[in-house]
Structure P
Amino acid sequence: MEQTKILISLGIIAIALIVNFFLNGYLNRKLREVKGKLPFAGLLNIFVLLVTAAVLMSVWGIDASNLWVYITSLAGLVAIGFVAVWSILSNVVAGVYLLLSKQIKKGNDIVVLPENIKGKVMKISAMFIELEDSEGYSVYIPNNMIFQRFTKIK
């Protein structure tokens, strides 16, 4: 019985791959000149994957009643992960851009508006720009704040 289920599952997967291949080929032929065809191809792949998963679940006798709970729980965890990582990633990407563009350099005097944060650039790192204010204190500004605010550079 197990061998039969394995063979049927392999057949279903093979059919899904063939269907996916031909549907993507058809989509590429029909939308050759359209620049936004990538989302359609991705949605098509996801649809074929979901249908294949549903058929495989029925072959193996898996009850799909709790599947929605698992899917939404996983989606929630992924969303929380993206929110948690977004701040770090935005600062790192902004830091790389600042380092590569060389718009702000060590020794520049900058003012971040509307907060009116002023200081001399002491260091540009992956996460922060370190400023020294007029009183000699170090002020750390997240790199993405430079992109989100008006910045005067002298």
Structure Q
Amino acid sequence: MIDAKRRILLKGSLGAGALGVAVGAGLLTPGAVLASWPEAAFKAEDQATALKDLLGSDATEASDAVKIKAPDIAENGAVVPVTIETDLEGVTSISLIASGNNTPLIASFDLGENAKPFVSTRIKMAKTADVVAVVKTGDGLLSAAKPVKVTIGGCGG
């Protein structure tokens, strides 16, 4: 019985190792996923350019219908919890921006036709700044912003 378990372990280890070598050598790449990645938007150094590259426009309208939940003070800028939600109909994407970061576009989520417009994630913030949510609907781009104070070392000041 022990021999059988050892053989299964060895086969699994060899298979995982071969897969790792193939990925490392570039023989296996997620080409379909990388092909649709908006690289220019995520490398943009300002919010307007990022939104133009990602959504085709940077003209957003502030809306109370877009709700952001984030801490007023983040004791650790490396892990800031953020939740975005709205009750609007026809939401096709939700994008998240940390305006104080060198590359402000943090994430963009494309939503399916019947998906609930709700996103919850943790982001990294370089310094105290606004967290901006941009919701794309058939009527245009709606946004909301929330200031988040990032403290160094968790001192609260």
Structure R
Amino acid sequence: MNDVAPESAARAGAHVFPLRVYFEDTDAGGIVYYANYLKFAERARTEMLRAAGIESGRMMAEQGIGFVVRRCVADYKKPARLDDRLDVETRVAEISGASLTLEQRVRRDGAVLVALEITLVCMDGAGRPQRMPRSVRACLTPSSSAQQQG
């Protein structure tokens, strides 16, 4: 697996995004700084959407809409450290008219380090909620996020 440009994959109903912990990700104690898990999760969500056929930049340019985080709940269970190889698993948990709830797990060797629940809202350029287009909803069924690979 290439640490510079990791390839996402599908595993057991989840989209999986591998990454390596670099020095810049850690705090003075040598463990991953808590806010950096949110960055890891953001990268994984972006790649899950891309694997499902949704490119954020194109969606904004062509349809004038994009996803923004409305809610984030994080449960920090164990620390990750410098040079650890992590996998961020992302599953579509729920889809409604304008929102999408995802479950994300940051794992090391199968053990959950951080569990996240993220709610995204589809919004227009003026910051107003918008119903997700059918074409976008069709790409985001719970099984499609894991079946398509990036």
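When mean count of other Cβ atoms within 10 Å over residues 46-53 is calculated, the result is 18.2; to which of the structures P, Q, R does this value belong?
Structure Q accounts for this read-out.
Ranked on relative contact order in percent (Cα under 8 Å, 6 or more apart), which label among P, Q, R comes first with the largest value?
R
Suppose you compute helix-only ellipticity at 222 nm (-39500 (n - 2.57) for each DSSP H run of 4 or more, over all residues; to 500) for every structure in P, Q, R: which one lands on -21500?
P
Thinking of P, Q, R, which structure, once FRET efficiency 1/(1 + (r/R0)^6) of positions 70 and 110 (r between Cβ atoms, R0 = 25 Å, to 0.05) is computed, gives back 0.00?
It traces back to P.
State the single structure among P, Q, R that was used to calculate distance in nm of label points 7 Å out along Cα→Cβ at positions 14 and 54, giving 4.7.
Clearly, the read-out refers to Q.
Given 15.8 as the derived value for Kirkwood radius over Cα pairs in Å, which of the supplied structures P, Q, R does it correspond to?
R
The numbers here are math on the coordinates, done by the rules we state, and not lab data. Keep in mind it's a predicted model, so treat the numbers as computed, not measured. Cβ atoms are built from the backbone, for glycine too; each structure is taken alone.
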